[in-house]
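Each in structure tokens, the structures are laid out below.
No value in this document is a laboratory result; all are computed from the given coordinates. From a predicted model like this one, the values you see are computed outputs, not experimental measurements. Cβ atoms are built from the backbone, for glycine too; each structure is taken alone.
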Structure I
Amino acid sequence: MRKQILIATGLVAALGLTASACSGSSAAGDPKSVTVYSADGLKGEAGDGWYDKVFKDFEKKTGIKVKYVEGGSGEMVQRAVREKSNTQADVLVTLPPFIQQADAKGLIEKYEPKDAAKVDADSKDPDGKWVSIVNNYFGFIYNKKELKQAPKTWDELLDAKYKGKLQYSTPGVAGDGTAMVIKAMHDMGGKDAAMEYFKKLQPNNVGPSSSTSKLAPKTDKGELLVANGDVQMNFAQSKDMPNLGIWFPQGKGGKPTSFALPYAAGLVKGAPQSKNGKKLLDFMLSEKAQAEVSSVGGGFSSRTDVKATDDNAQALAGTMKGVEIFQPDWADISENLDSYIDSWKEATGS
């Protein structure tokens, strides 16, 4: 379990995207390198996250250096689209539905990593375009010091006490921000009801945030009382942010709800170092790397045959106890994502 926040080292690219080299500098043309474009959450601020451990072990085993570029899921896809005529990334990791969107845009090449058969069917593409490397769930955080207990319902967040004390990452840009729209549509019975809710919530909202990971430090300090997030990232952050608590708004049935939001990885079509990308995907799904998902990264292993029993794994199981898990229609969401985001923008005036 490690603190996971956006790393501000290495080069800073256009649109505020952050990049860091795990082992010195490496270029796309270097045959002993591999470039990863990823959503934030798996890399540690102090170099002690799951990515840090996996990349270090991978380089030690293969001699291949990992160049890492981080941002919101939507940002990573947009960057890959812009570079399509001069592809720079070898591996793309995003949260759904952005991995499906990347595939629809022709960014992903079919490749099934060595141990992909040991990943549950719901956590991988049936055509072999992507596979979960770390399982995860959408959630919210609150400041345990300022609030005696976590909110229970969406409607509680409309209270005036949350004005200027609530923030969520931007739908269409951040994976967790988009996930918030998906959960609201599910819990409230459809798009129209969800958009009406976001319109009512907007006066309390601080404003846009391209990265969900930036919201946890603000919540821990009390600058925010409530924010969105995901279980893996926030659980890991809570080690160094003791005021963070994880919670899930109730759905129509009166039970807290969530859905799987895996870190989904795919091989980039036209990757300059495709062979190295394949090797890294194989390595990330290896039994050793997957056994460290909970103990190092504070997440859930993608492999069904890896049964973690460490303290983190037990605590994570406790966090999810009593939470009703629903399955989004990812095909519909991927196809209609732009219209859903446009509706959210119209509702909030964003």
Structure II
Amino acid sequence: MKLHSLIALCLVSALHATDPSWLSTGEFHWLSTPALIGPATDETDPDVALKDPSMVFHEGKWHLFATHRRASGKVDMQYLSFTDWKDAGKATRHTLDFHDQYHCAPQVFFYTPHQKWYLIYQLVDERRGPKMAPYFSTTATLDDPASWTKPKPMIDALPEGGDKIKWIDFWVICDATKAHLFYTSDDGHFWRRETSKASFPLGWSKPELLLKDTKEELFEASHTYKLKDHDQYLTIIEALGPGHRYYKAWLADKLEGPWKPLAATRDHPFASTANVTQKEPWTTSISHGELIRSSNDETLEVDPAHLRFVFQGVDAEGYKAKKYGSIPWRIGILDLQTSH
């Protein structure tokens, strides 16, 4: 065997020898922080919940975007920045006054071809339709909440199936040539659209159905990532349990799929209170969250050996609220307990 081939083989072998066990077993074990950030209560229209976190670490600070629901029923997004998660609850909160109607569920990343930060989110505009759609804003100055451009729709048409079909929790990730838009429809369906990177954020194809199950088994808040140093992708999707929420996971070799179950049942989850240790118990749900990425660009890489999951949680009593909008969600972090 030639020397360069032997070296390459050794490098590949060494890499996979250090792979975390979950890649082959689908077994996850997490340690939870206490709740780190909760609803602000000192406003004239106090928050009910802080939820749907998306964040990047840039120039020595965390930049966190999240949904906040208020007592009046108003729903929009907030921006916070801080250097250490233990101080996140003390950070100044800036409401993103994008629109006078419902907008929430942000995703933030740096789009390298445009040299701009993008914020992807869902917005309701009753004046122009559709009722809910994926929108985007951009900025060159991440830490200036007033610098974001006004909302623009990524897709003008209603989802396939018309106004009887929901689409929710929009998520963008890119490979070498294409941008992919993932979302769910709160009915057991997981969808994908694509466009060229040159056409992004417009030019989306018709939707392709990737996964199908019941509403309870495949609900919402899908997030998809590239695994660092691996030719694999990870998708996590929220599911509904009795009186709580939890996450499942799938793997694929390319973003088009096929997506193969990794930890995709209630008894074998990606993250639920069944496989999460809480030193200070505070939540019975592991709900809408995002993995902390190892890069800030559109490839959305995560390090499989050092997974951290920023999520929204609530205790059993809070989850019993009469309306979803009254659930007092707070934000915490899960740290993966690894073994090789």
Structure III
Amino acid sequence: MKICIYGAGAIGGYMAVMMKQAGIDVSLIARGPHLAAIRERGLKLIINGEEKVAEMPATKVAAELGPQDFVVVGLKSHQAWESAEDMAPLLGPNTAVVTAQNGVPWWYFYGLEGPYKDLRLQTVDPGDRQWKAIGPERVIGSTVYPATEITEPGVIKHTYGDTFGLGEPNRQKTDRLKAFGDALEAGGLKARYYDDIRDDIWLKLWGNLCFNPISALTRATLDVVATDPGTRELSKKMMLEAQAIGEKLGATFKVDVERRINGAAKVGAHRTSMLQDLEAGKALELDALLSSVQEMGRLVGVQTPFIDAVLALAKQMGRSFNVYPTFPEEAPAESERVAAAG
């Protein structure tokens, strides 16, 4: 089995080291100082006070690796959009692509019956770029729960968590789904299978869409956002708006809002990924976490005043620090969207 991690950042690198040490044929797509360090010294993972170092093929040119059985996309949503065509050399006739990003995925409506079947979300896939270059039929959906960070080029620190949610967009139980889950398990990671991975995507997105932008706007850690009366109430209002949208689209929320917020508070003084990106001068994932939910709200007729307000503030903050926009501002004409959805 050949697995390429496309975007060997904090999460992708963590997966790569764990699976490589289990004897799986893993390769990496990376860039910059991180790539140089991996090539020189291997990829180091600090976990449970121990250091694991794995050497594996690493490049920024996909053509050097050839077709894979699985490609795990570990890039941020906007980076994945930018790189869609570059993945072509990795894609053989039966290659599956595991999307491991936060937020609403570009393939969300693939495999769903009803009035929105195969609709393409322009907030996360402008011009249907990934839909055309990768193809939704290749996709295995994934939710990512470990917390990791790159502490220096070539070095990843694991903080907590080892579970990855997995599911086919068409809700089928397939051999390829099981094969990828087995690869995770072989590396000491946990695979949790879902009949509809969208339910778990919403559960994770539920927190990310409020905790991430609020923490970036306030510079507060997760425990503060989830316990301060004002930011807790704002988070709750945003989550209830998102829940109304998700349920209109058939999603099931298996926990209530209070329990979800309390769970976040227990994580402690964690700096959310968006706060980390802001402090590092990296582009913010506002479109995948918020703009997409806003777009879906308009689609199903759910008003989102709290999401709208926080998104507007976060966008302006992002522009002031030159870390937004991440996608082209121009959206396709409505007639083009309707045609694409049909």
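Side notes on the structure shown:
- Of the structures I, II, III, the one that 1.31 was derived from, the read-out being Cα Rg over 2.2 N^0.38 Å, for residues 144-247 alone: III
- Per distance in nm of label points 7 Å out along Cα→Cβ at positions 96 and 256, the highest-valued of structures I, II, III: III
- Structures I, II, III, by relative contact order in percent (Cα under 8 Å, 6 or more apart): label with the highest value: I
- Here distance in nm of label points 7 Å out along Cα→Cβ at positions 40 and 208 is compared for structures I, II, III. The highest value is that of II.
- Label whose coordinates, when helix-only ellipticity at 222 nm (-39500 (n - 2.57) for each DSSP H run of 4 or more, over all residues; to 500) is calculated, return -2000 (choices I, II, III): II
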